[in-house]
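Take a look at the structures listed below.
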Structure I
Amino acid sequence: MCSIVGSFNKDRLIKLCEINAYRGQSSHSISYFDIVTGEIKVHRGEGPINYKDIAFAPLTYCIVHMQAPTQQEHKTIHPAEYEGRYLWHNGILKQDYIKKLKGELDEVCNWDTFLMLKAMVQTNRKSISSFDGSFSCVFYENEKVYAFRNEIAPLYYNAQMDISSTHFQGSKSLDPNSIYHMDFNFQTFFRVSNFTTVLNPYYFAE
């Protein structure tokens with residue numbers, strides 16, 4: 001289990017990190033997105049976050065990923081990176097689907113997040129509808145940040161553009177099955193496309 005949090009404000013960010021700490025702290029990353037230039041800088045580390053290490057300027061959006069990974073390797077600390085794109089992922093794909101995806105991509109890597117990212121890049125995101133498992137994600141591409149989740153994994157947000165894998169005061173759930181551009185200039189989540197959830201095990205037809 002992992003968590004993704006994000007905010008323009010350090011104090012709010014730390015509070016979100018604290019309420020998500022139960023989801024895992026074996027490794028972490030702190031990423032800074034400059035909303036003026038579109039540039040992003042990523043810092044990865046082992047163990048829990050030292051909040052003193054978080055420092056960002058105005059007009060910078062900070063994304064924190066905290067992880068309880070299924071693979072204990074430094075290279076699997078989020079975000080995954082491929083051809084200048086980044087993907088932060090909370091959730092897990094099914095093992096049989098990972099095997100299938102590895103074959104389709106001609107990959108030996110077992111990390112589901114990297115496989116998702118590579119498939120997204122190669123199919124212009126159309127592959128998301130085939131991802132079998134749970135996922136809520138933040139995605140960086142072409143100097144823009146996006147957020148999306150399927151029906152199984154949680155992601156919450158508020159009017160200040162804060163995001164969290166755990167519900168927090170004043171937040172509401174991001175609608176599933178849609179990709180949203182996080183438009184920081186207009187302070188809104190702008191829907192850009194839709195996808196489908198392969199199978200929701202918690203849904204039972206009447």
Structure II
Amino acid sequence: MNNRANNFKKNIAIVGAGAFGREVLCHIRDCENENNLANKVKYIFLDDNFPKNSKLMDCEVLKIKNFTFSDYNVIVSIGSSTSRSDIVKSLPDNINYSTFVHPSVIFSDNILIDEGSIVSPGCIFTTNIAVGKHAHFNLHVTVGHDTKIGNFFSAAPGVNISGNCNIGNNVYIGTGAAIKQGITIVDNVTIGMGAIVVKDILEEGTYIGNPSRRL
């Protein structure tokens with residue numbers, strides 16, 4: 001999928017009405033005036049943890065079960081990489097997932113973002129970067145040149161990823177963490193807030209500190 005792939009031609013269902021889901025709705029509404037779409041696109045939340053007939057931020061909150069997905073583009077806004085992966089696996093195969101890139105994001109050349117991913121305000125991507133499906137980049141994340149990032153990736157606010165990194169699937173990087181140039185990170189890794197990764201991470205688990213170490 002190409003870099004700026006926002007699709008506002010259909011109504012939008014945000015799966016997950018938690019904190020990040022509400023932020024994503026705000027980011028999408030930022031684009032209404034730019035696209036002259038105010039009051040033309042319907043937004044809803046899908047979340048089984050809310051009571052029936054709930055409303056949130058002037059939007060209905062509906063149950064996932066028996067929902068008619070064909071009428072909506074879908075964004076899964078679950079913060080946890082593992083939970084997001086489980087949700088996507090549980091949903092029907094024929095869903096039309098949207099990729100959302102906020103208009104404030106800076107992209108240079110050859111940026112590929114796959115379906116279902118979210119890039120929040122203030123992010124910067126340099127050049128030759130490939131991102132997998134259902135990845136999340138929170139506020140002010142930077143990604144350096146020639147980096148590859150897998151599916152169900154999560155970067156909390158202020159993460160800095162240097163160039164030539166290779167990051168696997170289901171990786172979560174906490175707020176303010178930094179990844180040194182040329183680092184490889186395998187699947188199923190959590191990197192704690194403020195951690196500094198200076199060596200390859202070749203074993204799944206949780207890593208904290210400066211320099212980072214495995215718990």
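Thinking of I, II, which structure, once mean count of other Cβ atoms within 10 Å over residues 10-17 is computed, gives back 21.6? List each step's numbers first, then the result.
Values: I: 17.6; II: 21.6.
Working through the options, I get structure II.
Rg/Rh (Cα atoms, Kirkwood Rh) computed as 0.98: which structure among I, II? The structure behind it is II.
Out of I, II, which has the highest value for relative contact order in percent (Cα under 8 Å, 6 or more apart)? Walk me through the numbers on the way to the answer.
Working: I: 20; II: 13.
Once relative contact order in percent (Cα under 8 Å, 6 or more apart) is worked out for each structure, I has the highest.
Starting from the value 19.1: which structure in I, II was mean count of other Cβ atoms within 10 Å over residues 82-89 calculated from? Kindly include the intermediate steps, with their values, before the conclusion.
Values: I: 19.1; II: 15.8.
Considering all the candidates, the number was obtained from I.
Every read-out reported here was derived from the displayed coordinates using simple, explicitly stated rules and does not represent laboratory data. Everything numeric in this text was worked out from a predicted model, so none of it was measured. Cβ atoms are built from the backbone, for glycine too; each structure is taken alone.
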